[in-house]
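Just below sit the structures, each encoded as structure tokens.
Each reported figure results from applying straightforward, stated rules to the coordinates on display, with no laboratory input. Worth saying up front: this structure is predicted, and the values here are computed from it rather than measured. Cβ atoms are built from the backbone, for glycine too; each structure is taken alone.
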Structure I
Amino acid sequence: MSTVYETMYILRPDLGDEQVEQAIAKYQNLLREQGAEDIQIQNRGKRRLAYEIKKHRDGIYIQMNYTGPGTVVAPMERAMRLSEEVFRYLTIKQELPEEKTDKVAVSA
């Protein structure tokens, strides 16, 4: 059974464009290897952080939306936790709107 996930992660602001693309490709390939599908990547760009993290005031925000089994998240988050380039990440499970299948009984 596939579930829809959204992962947002923040890369160090001192990375060059090529390094950012390599990091994005690395996590995208890791997801594919674990069985994820429909991977959509959005580079949100460099933004000011609400508070300083590891002596950085800015960060490069990347958002990934994908579907896959529940086992896809742990290996990716482990790789992010061990990475020098990622300093924050968050994965949430998306709730899909339920289709209305309730039938209204009409009595005469």
Structure II
Amino acid sequence: MKSLDPAITSALKDPGALIPTIVQDFTSGEILMLAYMNSDSLAATLASGQATFWSRSRSEIWIKGATSGHTQEVHSIALDCDGDALLLRVTQTGAPCHTGKATCFHNPLIIENS
């Protein structure tokens, strides 16, 4: 597996930690999902252009869509100002959510004081 560029590693707040990763549709700007990356999955994403994450439930790296065909072609990756979160802008093929929905954020909560 390709290793992460030292310049990127030094920009990460904690290169050994899981990095919350927001995935956004490249064209519409809609937020599709939240996943986690580690240094290895970030390096794999940068090398392949395919969204690759760390599965907390399976404790392994997974390429989005490897089994479902619902892939994410990465157009850009941005690191936040603190070095502890990522934003991926992608072209989504198929549904990003395991439920088949067009976004993982389809469960609205009611704010009672608004």
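Some notes on this structure:
- Distance in nm of label points 7 Å out along Cα→Cβ at positions 31 and 55 derived as 2.5 - corresponding label from I, II: II
- Value 1.0, calculated as distance in nm of label points 7 Å out along Cα→Cβ at positions 23 and 87, assigned to which of I, II: I
- Parent structure of the calculated result 39, given that percent of Cα pairs over 22 Å apart is the read-out and I, II the choices: I
- Which of I, II yields 32, 17, 16 [Cα extents along the principal axes in Å, for residues 7-46 alone, calculated]: II
- Structure (I, II) behind the derived value 2.8 of distance in nm of label points 7 Å out along Cα→Cβ at positions 71 and 95: I
- Label whose coordinates, when helix-only ellipticity at 222 nm (-39500 (n - 2.57) for each DSSP H run of 4 or more, over all residues; to 500) is calculated, return -8000 (choices I, II): I
- Identity of the structure behind 26 (criterion: relative contact order in percent (Cα under 8 Å, 6 or more apart), calculated), options I, II: II
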